[in-house]
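**Q** I've put the structures underneath this note.
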Structure 1
Amino acid sequence: MNHPTREEFEELKQEVRQLREQRTEEIKAVRVDVHNVDVETLKQELKTVSDTWLETLQEHYNEHHADILALQESQADLRDKLIEHGTKLDRMESTMATKDDITAMEARIIETVKQLLQQKPGE
């Protein structure tokens, strides 16, 4: 699954925000003459349309929820990788400091040996 980029995610958030802010026009009341219309048929049609609409909304919610969960998992994986790499860098840094200490010590030993070799016997 291709993960959305930060820009795509922000665009999606903006679209959702705009959809929430949109207002629909008020529905004008329509006079229904109960004697001329089969009320049960209208109720059934309304229920069918409402159920379809609700199912569609639920599907979209489920898709978005799954995407959000996938993003959260991805972020958790990245966090774990960052922690792992940070630990490795800390170890490398301490190893490098130890090597620098050893190199400095070797240089002091070499200098001391040179000085001792340059001294005359009996001094």
Structure 2
Amino acid sequence: MKIITPLTFLLMAGAACFSVWTVSISKPTSVGAFMFFATWLVAPYALMATALIVLSPKSESPFQWFAVAALVTVAGMLMLADVMFWHKDAQGAIAILLIPLFQGAACAVLLPLALWVSRNARRQ
């Protein structure tokens, strides 16, 4: 458990840097556009990191929560790489705007499942 915590935070920090880098290479038209897209793409990682930090002192955060954060982080990076590099499309900007929403939906589905798994693991 001691190794998964820093690895998860390192992965989220790397994903945030990757997101900002992809925004910079897309050459937004203004500083405001850059700030909006960068903030929008980094928001899921900031929220997940904040949630893990806030929940950790109260109780020992289960391994599954960090696994969900890592899974959602990797999925977000792969979706962003797919839109930006592998399958460039005219609707790429719309797809980029939807990535944080998909990450939020994945967290909303996976976190209750992780909580259920951790409760069942404690019973056994």
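Read the figures in this text as sums done on the coordinates, not as results from a lab. Keep in mind that this is a model prediction, so the values were computed, not measured. Cβ atoms are built from the backbone, for glycine too; each structure is taken alone.
**Q** In terms of FRET efficiency 1/(1 + (r/R0)^6) of positions 65 and 113 (r between Cβ atoms, R0 = 41 Å, to 0.05), which of structures 1, 2 is highest?
**A** Answer by largest value of FRET efficiency 1/(1 + (r/R0)^6) of positions 65 and 113 (r between Cβ atoms, R0 = 41 Å, to 0.05): 2.
**Q** Quick check: 63 is what I get for percent of Cα pairs over 18 Å apart, for residues 9-72 alone, calculated from one of 1, 2. Which structure matches?
**A** 1
**Q** Starting from the value 107: which structure in 1, 2 was volume of the Cα convex hull per residue in Å³ calculated from?
**A** Going through each structure in turn, the value belongs to 2.
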